[in-house]
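Peer 1: What follows are several structures.
Bear in mind that the values in this text are calculations on the coordinates, not laboratory data. In this text the structure is predicted, and so the values were computed from the model without any measurement. Cβ atoms are built from the backbone, for glycine too; each structure is taken alone.
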Structure 1
Amino acid sequence: MSEFRRNIKGRGASSDPQQRFQALHTKAEPNEADEYTAEADKPLLRTEFIRDTSKSVVTENQSPDIPFTYSVNPYRGCEHGCAYCYARPTHEYLGYSAGLDFESKIMVKEDAPDLLRHKLMSKSWTGEYIMFSGNTDCYQPIERKLQITRKCLEVMAHFKNPFGIITKNSLVTRDIDIISEMAKLNAATVVISVTSLDENLCRDLEPRTARPQARLRTIETLAKAGIPVGVNVSPVIPGLNDMEVPKILKAARAAGATFAGTQPVRLPLAVAPIFEEWLSVHRPERKEKILELIRDIRGGKMNDPRFGSRFKGEGPVAANLRQMFEIYARKEGFNLKRKPLSSAHFCRPGDQLSLL
């Protein structure tokens, strides 16, 4: 009998794989009736929101591959459910799985605005650039209700501290009033990730994100508001969406994006089996070819964690992907590097500069 696999409506993962830090693992046995039940009739996996009591919210990284040092992630776990998400293994540190738990058990940092304000008030802080989010999306669906990201941006604007945002959600346009004012000070920028222009692929691969045309409209809305906006064509998955790179760049440039970046897919730790399972469920006829191409850019493995390689890949397939992106980005008139943001206006409440 073939291995049971299922498509869970609205979710990228199909299971909860065993996680690294627990010796005991439980696994639900398939119900024979599931194979004959229409997707619309199957029970939905509800999302649970859990209060995160972290005592700090600004994270510092020292990776030579990452173009920012500081980031703020108002949420841990992500309801967007992207099957390839490199952040999935971080949920294992919380005692959850990188699979369905990552998408359905969301840690909420309600105190993030206050913790951020405390950090910016520190005398050692000099207005360094902060990225929202860098790990999980700061505009995932629950943000519409909780507005934690918006409150954090209000803190950033109060201190005139430069920030960047990367998201797949059109909800970012809600905060144009804050972002555009900071953009006038050369202190804000937004990057919209566009993985595919194919509605069906987007629905399967990134189930709870904004659809492709909505993301393009988001780029257009932000650009018209005077906000520097870029497109992140990532991840590029050879054999699945690599052929779309020229079309994505062309559409994003027409919408108003002025800079662009890209990365090939990387599948660290538990992400590899989750993505392999996704292929089995959603693209079984292309699974082996896609995995073969991924191994080609990762030295025969599913992931290469080495600095300098993990965000670029190696070998002829990776080189061709980079060359294709650079050719079409230049053709469309993109800048491949972002304009540096300025900390010149940074000030703490009560400082002399803030009274000017």
Structure 2
Amino acid sequence: MRAVNHDLPYYLALAAVPGIGPTRFKVLLKHFQTAENVWKASDKTLDKILTPSLFNQFTQFRQSFNVDKYLEKIEKSKINVVTIDEENYPKRLKEIDQAPPVLYVKGALPINEKALAVVGTRKITGYGRQATEILVRDLVAAGFTIVSGLAFGVDSHAHRVTVGNGGETIAVLGGGVDVVYPRENEALAREIEEGFGAVISEFPLGMQSVPGNFPARNRIISGLSLGVLVTEAGEDSGSLITADFAAEQGREVFAVPGPIFSSLSKGPSQLIKQGAKLVTNVEDILEELNLDSTLPGVERAAFKADSKEEQAILDLLKGGPVHVDELARASKLPAAKVGSLLSLMELKGQIKNLGQNKYSSTR
């Protein structure tokens, strides 16, 4: 394929046609040599190449689509366009099957190839929030660009933590970059665009985010990344689709264990059973990716109790290993609460799981 400035308007028009995905786009471009040739081909020629339904879609779309006005809208909205043939197209994304022929970009697309996707449930819990915050903060300190989907819950929290720590982040949308979804995250999207990375999409301007678009969005999230980290998710979470794409694309899959009593631990638990790398700290990720775990700036979470309950657990472990049942009895906390505390404290490096439900302090 080849794309030159003269061909760019038709490149964008062709990519916007309903029913023409990355594979068919590539086939058409190979056959006609340029996107302009495809766009301007006669009905008689197209009728011989396209299926009847796609032929109807294409011809109707071509009649109603104004290329010049579309380009004006892109320029007015300060949107950058990157095609798959350009040098600044993300190298790792270009490697995947179904690589999007066009990316719409608001902001500055990071060129850092050390990127990691952090995804999870929209119904984030306190445990998931803290686990995501600790790991994302340490990943940013280790020089990673954080990739996610700007959704409620884990996704938006990963973006916010990255921005708050001065890191770069890429938010991949399931609709046009001019139609931020959810609308409540518009301010976050603007903050990312204005100095901390980019908001991107393969979908044409004006397209709304609909459920059918999210699997396509998810393949881009994983395609941009060295691996996918799932911090908290139910067993039917869309983040597991992202993890599946990562496995298919030859990326690493990471999962954070959670309290066994929580339904939002089922997703990561399922991934771990399937071979995902269990993660309790950033060093687990660096080790799996064969990266130096002693990189400057990589600091574990501060070793301190963040609540009276955590302090009670630490106090009980001062004398040596203690069984989880004894911790629940002595602390007078519900077993579910103790399980959640232990998972989070292990993630922060405060305690160690010795097996057989026994824990010890790491002091």
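Peer 1: Comparing relative contact order in percent (Cα under 8 Å, 6 or more apart) across 1, 2, which is largest?
Peer 2: Top value of relative contact order in percent (Cα under 8 Å, 6 or more apart), among 1, 2, belongs to structure 1.
Peer 1: Identify which of structures 1, 2 gives the largest calculated value of FRET efficiency 1/(1 + (r/R0)^6) of positions 87 and 191 (r between Cβ atoms, R0 = 30 Å, to 0.05).
Peer 2: 1
Peer 1: Taking Kirkwood radius over Cα pairs in Å from the coordinates of each of 1, 2, which one would give 21.3?
Peer 2: 1
Peer 1: For FRET efficiency 1/(1 + (r/R0)^6) of positions 199 and 327 (r between Cβ atoms, R0 = 30 Å, to 0.05), find whichever of 1, 2 sits highest and give me its label.
Peer 2: When FRET efficiency 1/(1 + (r/R0)^6) of positions 199 and 327 (r between Cβ atoms, R0 = 30 Å, to 0.05) is calculated for 1, 2, structure 1 comes out on top.
Peer 1: Matching task: 1.00 is the computed value of FRET efficiency 1/(1 + (r/R0)^6) of positions 231 and 279 (r between Cβ atoms, R0 = 25 Å, to 0.05). Pick the structure from 1, 2.
Peer 2: The value was obtained from structure 2.
Peer 1: Still on this model: With distance in nm of label points 7 Å out along Cα→Cβ at positions 63 and 215 derived from the coordinates and found to be 3.2, which of 1, 2 does the value describe?
Peer 2: 2
Peer 1: Given a computed value of -9000 for helix-only ellipticity at 222 nm (-39500 (n - 2.57) for each DSSP H run of 4 or more, over all residues; to 500), which structure among 1, 2 does it belong to?
Peer 2: Of the structures listed, the value fits 1.
Peer 1: I've got another one for you. If distance in nm of label points 7 Å out along Cα→Cβ at positions 143 and 223 is calculated from each of 1, 2, which structure is the one that comes out at 2.1?
Peer 2: The read-out was computed on structure 1.
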